[in-house]
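Peer 1: I've put the structures underneath this note.
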Structure I
Amino acid sequence: MIDIEHDAVGHAFYDYYTQGKASVLLCKIKDIGDDIVPVGYYFRSYAEMPEIEKTALSMCSGHILDVGAGSGCHTLALQEQGKDVTAIDISPLCVKTMALRGVHNVFLMDYFSVTDRYDTILLLMNGLGIVKRIALFPNFFKQLDSVLKPQGQLLCSSFDVCAVNDANCHNEGMFYKEVQYQMRYKNVIGRPFDWFSIGVNKLRKITEANGFSMTVVKQSEEYEYLARITR
């Protein structure tokens with residue numbers, strides 16, 4: 001869990017929802033530089049979502065778990081569609097914000113602490129980064145095996161630069177990039193954390209090595225792709 005004094009994203013989201021605006025949320029990327037996070041984007045409506053997200057939401061069925069739900073925009077869209085969805089996040093203020101926004105089932109919880117079983121697990125907006133590092137994927141799939149129902153599915157997205165820009169990449173979708181982020185909002189400084197993006201074929205190889213199967217559902221011109229993973 002993120003302790004509240006280091007919950008930079010949570011503070012930003014809570015301010016945006018309760019005050020209608022937020023100060024600058026800064027993302028420091030180690031060895032690369034700083035980037036400004038557009039807080040308002042995380043409060044988009046279903047109509048404002050990119051096609052990859054709309055496709056993922058349309059595929060959700062049964063008992064759904066939205067992992068790292070953030071502001072709750074995907075959870076709320078699923079609720080509005082009458083679907084049975086639970087949201088979890090490790091940020092206490094994100095959880096509070098989601099509850100204020102009307103998310104019915106929201107819990108302060110880490111993916112690796114989940115014990116209930118689900119038909120659909122949702123990891124959007126490069127959500128696979130919760131694995132932290134490529135080498136830790138076996139732990140992720142071990143947990144997936146325990147929380148995914150027999151005919152269940154994981155819907156997840158990541159970024160594959162090679163799939164879109166072949167002229168500058170010749171490793172046939174085996175791209176991956178591990179980075180370290182640190183968030184800052186006003187005087188709240190988050191703890192550094194690891195994240196990554198992974199290419200289609202690299203993810204497929206890892207998925208199959210851990211006893212699962214992967215299909216690519218959709219790809220965008222912004223390097224993002226939506227994958228469906230099943231047993």
Structure II
Amino acid sequence: MKKGKVVWITGGSSGIGKACVKEFARNGYVVWATSRKIEMLNELKESLKSEGIDISVRLCDVSILDQVQETAEEILRVNGRIDCLINAAGVSSFNRAESDSFETIRGIIETNLFGSIFTIKSVLPTMKQQGGGTIINILSIVNRKIFTNSSAYAASKQGLQGYTESLREEVRRDKIRIVNVYPGATETSIWTNSVRQKFSDRMMQPEEVAKAILWSYKDEGNLVVEDLIMRPELGDLP
């Protein structure tokens with residue numbers, strides 16, 4: 001069994017999740033990366049192996065409760081604890097509200113909101129038992145500013161903000177820290193190719209976001225970074 005703090009990162013195959021996998025693994029943490037895209041996770045595992053770094057990967061669709069519970073059980077069976085959960089799995093749609101199908105809306109809500117709630121509830125008992133832990137949720141600047149053509153995405157992220165802010169007050173005495181991260185435009189596959197081509201020079205890079213997330217986690221004193229807001233240097237996209 002590899003020793004060290006155990007970090008479970010959902011959505012670890014791409015974007016901010018993938019960047020977090022690399023950043024935490026390179027800094028000596030025991031990393032479990034999960035995603036619906038196991039092939040991409042295996043490629044990531046092999047690329048890190050070339051650096052002498054080993055991570056554990058597992059197929060897990062966070063919108064499926066059984067898969068979430070089985071993943072948490074497997075991590076505990078192998079490592080005996082979960083010190084940090086990073087909820088980075090997410091999907092979006094950039095359509096007007098009237099154009100989004102009910103199926104699309106359901107998929108966004110089930111992944112971004114229910115999926116994060118499923119993972120949170122799967123780690124809470126062990127975090128309480130072990131005397132603490134950290135839950136980091138990748139929210140969005142849509143929690144702070146109104147954008148059009150992202151109503152379902154905004155609903156999912158604002159729902160998770162409300163859930164986790166209430167949870168934060170419930171688990172303070174259990175030494176469980178809740179960190180909500182609000183990144184502005186970041187160059188990931190959640191954006192369309194046309195948007196990335198037009199604005200890539202203005203967007204933040206996922207590696208930059210991951211470094212800030214690690215910084216917010218590493219502090220072990222009496223200070224907690226509860227809300228981490230990040231925007232591109234030139235501000236939000238027009």
Structure III
Amino acid sequence: MTGYEGVGVVFDCDGVLADTNPCWDAAFADVSSEFGLALSQDRLSRLRGAALGTAARQIARWSGRPLRPADVLTALTEHLAAAIGAAQLTLPRGVRELLDQFYGVVCLGVASNSPRSVLSQVLARLEITEYFAAAVSAQDVRRPKPAPDPYLAACAALGVDPRASFAIEDSETGVRSAVAAGLTVIEVTEVTERAAGSALQVTSLADPRIGALVLGSPAAAAAGEGR
């Protein structure tokens with residue numbers, strides 16, 4: 001692992017660090033309606049975890065109208081920013097405790113499909129920015145999730161080997177991205193069927209198995225011995 005030092009834990013933001021998924025759902029539904037598309041629950045589920053640019057292109061295709069994806073993207077960005085700005089953001093159960101457990105022991109980062117401004121706003125409002133040595137948004141990479149680019153960029157910024165690092169995700173799109181980048185995936189979900197590639201499934205970040213898996217990994221143990 002020449003050129004790498006330590007172990008990384010890279011968190012998704014929306015739905016993992018912050019209860020913002022309803023804001024994204026509202027933006028997708030409201031903008032679809034604005035452009036004449038009634039968004040079904042199935043289609044809404046398919047948009048979850050997608051970057052806004054990806055969602056804009058998909059909504060334009062589903063509409064069956066000559067829509068410009070750029071116009072849909074502008075509306076999505078405005079609606080999402082407004083929804084998150086009006087939301088009472090809270091940390092999901094177990095987040096602060098897990099961050100405190102990992103801080104200073106492993107390298108912490110964020111890889112999100114959010115726009116950069118939204119990601120920065122959410123982390124600042126939750127007062128957790130200082131935990132992360134790297135925060136990668138969809139605008140910081142050529143390809144957003146499900147491509148591996150966001151996780152690869154976060155690991156590169158942290159100086160850690162993706163193969164010795166962990167991703168914490170809540171969407172199929174995010175899991176696919178982290179698996180493609182080579183990270184071990186911890187999936188936060190209420191669904192009993194585990195996403196392909198996830199190594200551990202939990203319902204909240206309060207689950208003690210997360211800390212045991214990360215800190216008990218060979219790379220983390222080796223890093224601890226070298227301190």
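Peer 1: Where does the value 5, 19, 23, 17, 14, 10, 7, 4, 1 come from, among I, II, III, when P(r) over Cα pairs in 5 Å bins from 0, in percent, for residues 110-157 alone is the thing being computed?
Peer 2: Values: I: 5, 22, 30, 30, 12, 1; II: 5, 19, 23, 17, 14, 10, 7, 4, 1; III: 5, 25, 31, 23, 12, 3.
The correct label is II.
Peer 1: Here's a follow-up. Assign the value 14.6, calculated as mean count of other Cβ atoms within 10 Å over residues 14-21, to the correct structure from I, II, III. Before the final figure, lay out each step's value.
Peer 2: On the way: I: 14.6; II: 25.2; III: 21.8.
Structure I accounts for this read-out.
Peer 1: Next question, about the same structure. For structures I, II, III, which has the highest computed value of FRET efficiency 1/(1 + (r/R0)^6) of positions 6 and 150 (r between Cβ atoms, R0 = 35 Å, to 0.05)?
Peer 2: Top value of FRET efficiency 1/(1 + (r/R0)^6) of positions 6 and 150 (r between Cβ atoms, R0 = 35 Å, to 0.05) goes to structure III.
Where a number appears in this text, it was derived from the coordinates with a stated rule and is not lab data. Keep in mind it's a predicted model, so treat the numbers as computed, not measured. Cβ atoms are built from the backbone, for glycine too; each structure is taken alone.
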